[in-house]
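Several structures are given next for inspection.
Only the coordinates and a few stated rules stand behind these numbers; no lab work does. Bear in mind that the values here come from a model prediction, so they are computed numbers and not experimental data. Cβ atoms are built from the backbone, for glycine too; each structure is taken alone.
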Structure I
């Protein structure tokens with residue numbers, strides 16, 4: 001069974017707001033999803049866990065964090081039907097003058113939700129990829145082995161789940177022992193599914 005991480009909305013929301021407060025050019029839902037993917041991958045291969053815990057889907061435009069994308073989709077539609085969507089909507093403005101609305105934070109990220117290494121990962125992604133366009137990020141992430149493997153083995157026409165195990169493939173920044181630690185922690189979560197473990 002593939003590795004899964006617990007999704008914590010408060011942590012994912014803080015990571016999103018951390019990016020949204022940096023004044024990145026053309027900060028759309030698509031760009032936000034690509035930057036969160038890169039931050040999760042950066043952190044996972046070094047520290048054995050992603051920042052957000054979201055599950056990644058391989059779609060035609062590349063990898064996307066499934067829960068975060070769904071929440072942002074609902075905010076864009078104005079469908080504020082659950083507490084997570086309401087909280088996200090209360091912290092961002094949408095500039096609808098563009099074909100793909102630009103997102104701007106109206107609140108600072110809650111840094112208590114993010115560890116020092118989470119912030120390091122987000123800062124690295126901002127530094128290395130924050131100025132890139134969605135099209136450039138789409139091309140970059142399409143070439144990553146985790147995406148290629150999921151997309152090539154998809155059973156649905158436009159969707160496949162990505163495996164965290166594959167995030168380590170051909171990644172020269174992966175730290176020794178991180179993948180083993182990830183697998184051991186996943187086994188513990190599955191053996192002891194007590195919320196206290198989180």
Structure II
């Protein structure tokens with residue numbers, strides 16, 4: 001475990017390798033699982049605000065799910081908010097590209113310049129999951145090993161890219177450049193010590 005600016009970071013975040021291989025998994029993380037993508041409280045307001053700009057990028061069934069459930073859902077089982085699902089399956093914000101690979105409709109709207117919000121931080125950080133809340137005095141970053149990402153693990157090993165480096169932009173987005181630089185320096189020090 002590392003401690004960077006009061007955030008605990010599991011060893012796997014530094015030691016495991018990972019690079020998304022969308023040609024292999026087809027974006028399965030967008031339709032697999034029991035809950036939508038985890039959302040922070042500030043993101044709830046953001047999704048409400050940007051929905052009209054994002055809606056044209058979504059599938060009809062995604063728009064219908066959002067119109068019925070709202071731009072976010074509360075999951076009582078794990079006491080958290082997340083993106084709504086289409087019939088308890090895919091994320092309502094999921095779309096497909098021309099190759100049949102699942103993508104984020106929010107991110108497609110962002111890339112088209114229609115919104116200033118890229119996508120939920122939890123999606124951007126994946127395969128890292130942030131648990132807890134710094135404001136409440138505890139936060140931890142853990143590597144979420146999921147079988148559907150086996151091709152990403154293989155590609156990461158081949159390219160020798162640690163998980164934290166793969167999600168550098170997301171870490172900087174959530175915690176800032178200084179945090180990332182401290183994490184990178186600590187990880188490099190640990191690698192040299194081995």
Revision key, fill the gap. Note: helix-only ellipticity at 222 nm (-39500 (n - 2.57) for each DSSP H run of 4 or more, over all residues; to 500) at -12000, derived from one of structures I, II, originates from structure II
Point to revise | Computed 12, 31, 40, 18, 0 for P(r) over Cα pairs in 10 Å bins from 0, in percent, for residues 65-168 alone - originating structure among I, II | key: I
Study note, to complete from the structure: Value 0.40 of FRET efficiency 1/(1 + (r/R0)^6) of positions 25 and 177 (r between Cβ atoms, R0 = 35 Å, to 0.05) was derived from the coordinates of, among I, II, structure I
Check your understanding: If mean count of other Cβ atoms within 10 Å over residues 73-80 is computed to be 11.4, which of I, II is the source?
Key -> II
Study note, to complete from the structure: Comparing mean count of other Cβ atoms within 10 Å over residues 49-56 across structures I, II, the largest value goes to I
Study note, to complete from the structure: Across I, II, mean count of other Cβ atoms within 10 Å over residues 33-40 reaches its greatest value in structure I
